[in-house]
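Undergrad: What follows is a group of structures, each given as structure tokens.
Taken together, the values in this text are just the output of simple stated rules run on the coordinates, not laboratory data. Note that the coordinates shown come from a computational prediction; the quantities given were computed from them, not determined experimentally. Cβ atoms are built from the backbone, for glycine too; each structure is taken alone.
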Structure I
Amino acid sequence: MSLSVSLLCAAGAQAASLSRAPASPVSAPTAACPTGPGNISHNTDCTPVQGTVACGADGLATTAENSYYRRYVLAAGTTPGASVSSVQIGVESTRSGTGGDVTGLEVRVYTIPTGTALTTGALTMIGSASFSSPDGNVLAEQILPISPAAVVATPATQDIVVEVFQPDLEPSNSAFVFGSNATGGGVTYLRAPDCGANQPVDIATLGAFSNVKIIAAVAGQGLPVSLQDFTIE
């Protein structure tokens, strides 16, 4: 499935499109991805930089609904009942139309049968965390506990999928953009209904966005060291 970045649709009186936020002079402090047993990430560096593509209006002055997905194929030897206890994400920018926190943000952890195409209907949620971001929060990292821990019952036949979700913020004249960088591998998938992507789409197929790697580093229990050498789907 592929989409053109020129796809537009009505979002109230405005039109939503895929774009990047304007550049800012702010730079982020270095944020290392967690390593060692029980930690997995497609990124080799978890420092957010500017350049995430998102669905919104007026150069992302406001953002429509955006969900990003990362998929991890579990290594042989993963312990049955392995679990995810936290997810480290990046924040590129936050703008609140009210001056308060931007709310309704979520990280969701799913399983999906190994080899199954990534669609929302194929996902089984096993854990989640809600969070907010203060107005003006830019290029920051955040570690979100998943409580209770998200348990992967049969890792031999299941992959882990992490979704970072941001609701439609245009009605509140607000914007939130998740953090990304260009490091590492793996596919970043985007679902953005207001821009025509009703199912997760490889973000690299949407235009000149192959260097957008959403940060979503997983920490948990029962995941072997060999999972650091992840398989990519």
Structure II
Amino acid sequence: MSFAKDAFIYLSSFTGEHIIARYSSTLNPVIEVALVNGRYQLNAGSVNYSYGPLHDAFRKYFTKDPPLLSEEQEVLILGFGGGSVAVILRDELLLNVPITGVEADKEMLNAAREHFNIERLGKLTLVEDDALDFVEQNSRQWALIVIDIYIDATVPPAFETESFIQKVKLLLLPGGKVVFNKFAGNQAAENERKALEAIFKHTFDKVQTFKIPVNKKAPNYMITGSVAP
């Protein structure tokens, strides 16, 4: 591709979305790598999955609640997507911690590898698996667990049950923390958010919720649960 064409595509991304590549899977029939406002994003269905507004939401959350991790403490990301959380931890917060990313959608991982060079991060283990099965079958423990599991704009109901959250708690080291990203785009999702907070308060020693207004009409809520050291 010529410099002139590259420049045209870059500049045109400030007036409209430019699709770079498309993928499709059973879980996500439409996955797109897009250039938007000069920035590469990974989108699925009607929402951003990585490197766009969702990236901004996690960046703002970690600014409010920075993870206090030593280099030997490990991070688990359930719903890895294109790797926004891993990039924030490694490149922006400069945390050289081992990261395990679990993602059920093979095509999502392919996009992350082919267009975002995600494996350059190092100390990164990518697991293609359903998060329910992964949590059920694992006995390892992590210092930080991030849950960001969506199909389009909806969290599958199984991941908002007390049973699942209790199982995730068992994977936490003493003093560890779970961060659950909940997008509240309508009243039904807002009701789900409140129910999820109640489960967290019943499960963890300390619970905090951070409202992240990247989209003021439909904010993200980062619901956190910590266990005692």
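Undergrad: One of I, II was used to compute relative contact order in percent (Cα under 8 Å, 6 or more apart), and the answer was 35. Which one was it? Present the calculation step by step, with values, prior to reporting the outcome.
TA: Numbers: I: 35; II: 15.
Label of the originating structure: I.
Undergrad: Follow-up question, since we're still on this one. Say we calculate distance in nm of label points 7 Å out along Cα→Cβ at positions 110 and 198 for every structure; which of I, II gives the highest result?
TA: II
Undergrad: If Kirkwood radius over Cα pairs in Å computes to 17.6, which of I, II did it come from?
TA: Structure of origin is I.
Undergrad: If mean count of other Cβ atoms within 10 Å over residues 150-157 computes to 17.9, which of I, II did it come from?
TA: For mean count of other Cβ atoms within 10 Å over residues 150-157, the value 17.9 is produced by structure I.
Undergrad: Looking at structures I, II, which one was helix-only ellipticity at 222 nm (-39500 (n - 2.57) for each DSSP H run of 4 or more, over all residues; to 500) calculated from, given that it came out as -9000?
TA: II
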